[in-house]
Structure formats: structure tokens, C-alpha cells
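Some structures to go through are shown next.
Throughout, read-outs are computed from the coordinates displayed, never taken from laboratory work. Everything quoted here is computed from the prediction, not taken from an experiment. Cβ atoms are built from the backbone, for glycine too; each structure is taken alone.
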Structure P
């Protein structure tokens, strides 16, 4: 096997660009040499806390410089990073900690209320990073690391060893840990900056995508570090805040999901000057062509839309300078990756379709993950004949451009985050006033899709107001998961096999409300 570590992405840039600012976080500016030293000091602290190569370290942190410090510290030690979604409840995070077998949770002090409870529920050791005070019985990673000699370099790992476990609802329900290897992530970052995009070492990149998410982690953070550019972090995205920061730091590259492009357009109305963006990349959900065109005109730039999944590291296709852009498509496969269209009605084998036909998007190449942690059956469902089955429907035209047509499953993508309806339905079904419920995604101009719960009320219980049911859900689900819209109906539409016809619900519920 070949020795390879994702940690070398930072280590090599520290060697080649030691004095270049790697990360801007408010008033904090950290060079590559400083960031790599801090990561190796944190790695020494993690080792003192009992972490060994191959162990899993959960990381709960917002978009602050502590995220890459701990991320690369974990990798330098030869351990596996398990990023934790900031919008989860403590109970949901605890399930993730247990499922991943995390040795400990490194929690930023801004997230301590949720993180401490999740760690306690899962019986996992809690370690903190960040400026705020911590309880006296909790180890502070900065203190542990500075008392020890930093690691001289990163531990040897093999290319096929797991580097990161990203939890995703995917297309089949409960969150699963997608195991991404060092080879997956090193190559995806490399291909993104040197083939799929015209990235440059003097770029200044806005890091507003959540770093715990595959898009922000691979394309923004790892890609920026791979080319030796500067990453400007924004902890809480709003259109005005992003424009202010981009102007102040002279940002030249923007990565975002469609909701961010909409917010930037809203914030840009009547405002001058606007950031001079050399390159913009969109992913996470389909970008409406009208939004793409308005953004390109307003900001005088080109938007390159791409496509991928957590299981594909994430980038699989992209509108690329080498092939040109075509609005409404997600471009061509990236270097070293094949993307084809297969018959969607065949579960046990892959049968490819010719150009122009709609089918399931299937992917193979260096970006395809190593499988779901502890779930061989779920892995076997998506890895068939050497291809990864995306669960998405699309077509490829005669020129090689791929277009997303629809979803084979009922996955909802709200603001770039995957939400599986069944998980929401399971929670809502526990409400005493709910007799039946079907959760769908309906078009939304801001979030791409909004979560809508269609409820048949229990006739024996007083029917709560729709907002009451929203509030009840919000207490039990992560902020990206709870339904913002509740619609009461007398009955759910059923097909011949008595399955709920969600396509019919999506059609009727997308019509303007008559309230």
C-alpha cells in the first residue's frame, strides 16, 4: 500500500508558503507555518489525552481558526476526524458520537452547552478549544498542547485508510457515517484546484460554507490549503456581512450554495462597490438559472456550478474552464472520475444509458468513499458493479454536460443540507394530534427547498395551530430539519399499493397557500 496523509496538504503548504496567511478569522491572521505548528501542538495534546492512530476524534466547532487547527491536528496524529453538525440537538449528536465510536469530542467553547450534554449522553470524554472559560474538570486542548513538544511531523497513514467520517442522511434514511479515505480527500482537493477550477496561490477565498460539511471542508478549506491561498472565515453568513467582509479582505473567490447567492443578490441591491470576484462556485443544490444569470450580471463574474455528494468527497462534476459553462447543468466529470447515467429501475446491476436519456446518476473514480461505517448492507445498496449509485436522476447531453433532473428518493435539500423525510416523520408521528404524516420538500426561493409536513389530524384530539406543531418539532429536531410549514389534510393520496404518493403532494403543496 502507498503511504499518504491528508495532513500533508497543510504540511506541504507550510513548507512551500510558510509566510503566506493561511486563515483570516476576524482580527486573527495565521500563516501556514504558524497553523502547521499549532496543529502539531494540538496533536501532542490529543495524544496526551489518549488518542492513538486510527482512533476517531469528533470535532464540534463553527467556522473559526480552531476548526482547521483541530482537524489537521487529528490527521497529523493519524486519527480520524468526525465533524459534528452544529445544528444537531444534543441527543442527535450523542447518537453520532456513539455510532462513530469517537474516543473523545473536541468542542469549541461557543458550542459547549450542546457539546457537553452530547458527550455526557454518549459517555465520551470532552476536550475544549476556544477562548471562553471551561469547567475546571475539562481539559483545554491549547493548555495540553503547549505543555508538550509538538509532533515533529505527521504520522504515516496508508492511502486507503479512513481520514474523515462524514455523517449523511444520503438517500436511505437514518444518518450514516460515510468513510472518506486519505486518497479520496487528497485527490479531490487537488483536482478541484488544479483541474476543475482555475485556482491560484494568490487567491483570497471566502470560507462561509460550514467547515463540518463536505463542500466547505474539501472545496473551500482543503482546496485553499492545497494551493497555498488564503481562507477568510465567516462564522455566520448573511448577505450584508459577506459583502462587507469580502470588500474588507479583498476576497476574489466565492464558494456557496444557492441560498447564499440569493442572499448576496438581495444585499447587493443599490449597493456600490461590490466585491470583485474572479471566480464563483455553486453546489449543494441546483442553482436556478435565473439566479445564476442575475448574479453573473450584478457581480460581473462567472458562476461555475458543480455536483457531488458526501460519499464522493464531494466533487463529481463541475462546469469547468476547460469545457466552458452551460447554465442549468452541473458540467462535466472532474479529472479521474467517470459519471454515467444508468437505468434507475435496476437495483442489482448497472446498465448504462445513451446520451439524452434520463436515469440514475452513477459515479466511479478516486472520489468514491470506502463505505458506510458498520453498515455493509447499506454500502452494498449503493456500491454496485464498481459504481456508486447517487440516488439522483439526471441526463448527460451529447456534449458531455450533466443535468440533474429529479431525485430517485425523497431526500430534501434545504439550504445545501440533506434532510431525510422519514426522520422528521418519525418525530412528528409521536405528537398526539398527528394521525398520519408525510414530509416533503417544496420549492422555496431562499433555501431551494423548504420542509413541509402534510398532516392528517387525529380526530380524537384537539387540532393544534400549525405554528404550535412547528414549535413542537423545533424542540426535537436539528435546526435544519424541522418543518417550517404544516398543512392539514383529510387524507393522504395513496397509490395502488397504498404507498403515499409524495409526487402528488409535492405538486399540490407547492401551489400558493390559500390561507
Structure Q
């Protein structure tokens, strides 16, 4: 498998990166030259193999150029989410030991505060502008020679959890080899399963500071493919880019499918997605009806995988197998799946328990310590994702919910995911979150918070309409006892719902029956 430098020697003018909205293109020749200059800059500042850098950037061509420069210099590069609270972002930069920090001018205000409170930062650079305390990244890179550094090594990213409980958790997998030409870790698993090759044109709609988008783009560029990077996700723009660039591969969060499906029919029919060979999705449960509609629209090109940041195992499923095992996330591609009860006993097919993987595990560390923590591993050495699910008799895995998300109402466990997967199909619902709130009578009650397609629908009457619609599709026990409207749910821009903020908002909330309460504070409660 070639490094981008090898592709640059053979096909220097081939597009490596194309930005979606602006159309700005970086060829393989330019990527090779710029990543060399970046690596030279790191060396000129005294950074050596194993040192850490931090990045706080929107999607841009510079993002990937910096990653490839760090890869060539053997550095560990940590992207920091743009919307994290200052305390979490500062913790990440301090915890990973970043000595160099690169930010965009658009993040200048937050970056200045971080620079002042993270003692270990020795070098701070800014892209697309400068401000006090930051040097110009473009000028610093341009001053460096374009030759390869003499001591190239294989650098890798280090990602942090979203910090949904406690402090963010750094997950680090050291490189398998110091050789910069070593294959990407995903190449022999998901890369092979999903047909990545030098002919791949990969549409990437999600933020690069999340693990999956960055890993897949770096794998694609290792293969010699072309990456189309959306500056931000917008459903019609995504469809236009597929047609315009004849994209062959893409990766999505299920909420992106929902938003494309809810475009007006005439807009959807305006674009041809026929070039798509693999529409990859992961990261959250995809409602069965949503996936059925996507397959009917795009054909049997949807492929799904399931894993965790620690890479403790992987399942995968294509459209053909999904249509005969609807709702499944597939069979094991890496490792072996086990379903385990609360006493640690392995359960037979059809019974729900905690999902574990066995098999040879990649070596990860958390905060510099071995990753074999009591929370992640059982006494057999099997690793858990924290999810609940079951296997069918064919070995296909079905997820029911997160273990820590289940609602306990009067001693009965209720899955928020099941209710969310139904509500998202209502034509007036753009997004939805379901969770438990305290109840003096039952311990917990089911709460639904809806982001409507149109804010004019945030009324008591529509709340009752949605509730009655749901009543016809779910048991009375699982029916939300209250339904509120929010203008925007706290969904991360990689598509994952950040329920922590909602749980904090509603902690201690009293039981409210649908249609009995309203508020004029930006949230409507019905």
C-alpha cells in the first residue's frame, strides 16, 4: 500500500483533497510537498518522534496536511472538538502533553483562553490570520524546505472521548511499525471489506476531528484515492457533491440519512447518487424504516459497521444481508461476539445482555496506562463496548441500547433507542431524544424531547398529535409521559446525540402530562 508520497511520484497531479463547498483542490504532489514542509517545521522546533501536538480546526485542507506532516515526523496528533467546554478542551491538551497547538482564526477567542491555561504549550500557530500569542502557520511552513526529513517515523492520532461522564478519556493505539509506509490499521479490515482502492472517490461530510472521519480519510489517501471534504454537512449539498464528483464511497451518521430523506421530493430527485458503491454508516443506531428508505432510494449500497474507539472488535453488514436480518449491525469481522448477563454468564441466541468481544485485541492505552480496566474487560479478557444487544441463530448482532441509557420504570427496563427510532419517522419530527426523568411513583418516567421540522409546530396540539401517533405503535408502558419541544437538540456534529446536557436540564423535573404545560424560554414544553 503506497504512502501519499509514493502516489505523488507517479501521479503528482491527481486530486488528493477537494473541499466540498469551495472546490479548493490539493493534488498529491502538493500534499507531498506541504506535508514535508510541515514535518520540517516540527523538527526545526525540536519536536521528535513520540511528541504530541494539538489541533483545533474546522474541516479544511490544512487539517489533513498537518496530519500527514505529523505522520511523517512520528508525532502523536490530537484533534480537539470545536464545541467542547473550555475546561474539557484544556484538559485534553494538558493530558495528552501537547507542546504545539495549531488553531484556525475562527477559533481565536477560545484558543487564546486555552493558550493561557495550558502550561505545556510552547509553540502556538494560527491558520488564516494571526493574533497576539500566535504565529502565522502559513508563513512558518513556507519558510521550510520541501525535502523529506532524514528521520521519518510513523505518527498516529490520539482521540479523546466526548466526556459524557467525568473527564474525557484519551484512547491511544501506538503504531504497529515505525515505517511511514506501513498500512493504515483499517486497511485490512474495513478498508478491504468496503472496497477502498486508488479509484475511490470518498465523500466525507463529518468533522475531521472525530475518529472515524479522520481514520477513513487517511486510509483513503494511503490507498491513493481522492477525498471530498465537506466544510460542514448540508443535505442538498451532499447530494450535489455525490453527483458532481461521481463519489464512490461515503460515510454517514444515521441522522444525516434522516435529513436527506426529509428534503422535499423534488430536491431529492434533482440529483443522481448512482455512482455510490459503498455508503458506510456507523456511530449510532439507524432506525429500520430509515435504512429501508435509503436502500430503496440509493440501492443496495449501504454498509454498516459497529466497533468502539478502542478497536476491541468489529462487526459489519451489507445491504443484502441486512434486508434478511433487519436491524442487525452484522456478524463479527474482527474478534468474536459474546452476550453476557449481569452475573458474567454467556447467553444463548435471542437473549439480551452486555455485548463483549473476544479475540486478539489491539494494544491501546488510556492516559498512558494499559487499557485493560475493570470497566472494559471481564475476567476472561473479553472487552465490552458498554452496549446491550443479542445474537440471532445466524450469529448476527442486534443492539438494543446503551447499558447506561436504559430507563427503569417501576422495575421494568425501557429502551430509549426503540422509542427514538419510531419517533424520528414522524413527518413533523426533525430530531428526538428520549431519556428517563425522576418519578416519585415509578422511580423514572419516559421523557421525549423533539426538535420539530418547523418551529411553528411546537404547540400543545402537535405534541398531542405526536403522542397519539406513537401510542398506536408502542406499548402504553413505553409511551412518554411528557413531550417537550427544543429548537435544536445537542447533537454533536458527527451525528451523535449529546444527551448529557438534556439530562442535566431535566434533572429533578416533575412529571408533566402531554399538553399540560408550555414555556416561552426558547424551549416549548407540551
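Worth pointing out:
- Which of P, Q yields 2.7 [distance in nm of label points 7 Å out along Cα→Cβ at positions 180 and 380, calculated]: P
- Entry that produces 0.75 once FRET efficiency 1/(1 + (r/R0)^6) of positions 156 and 404 (r between Cβ atoms, R0 = 35 Å, to 0.05) is calculated, selected from P, Q: Q
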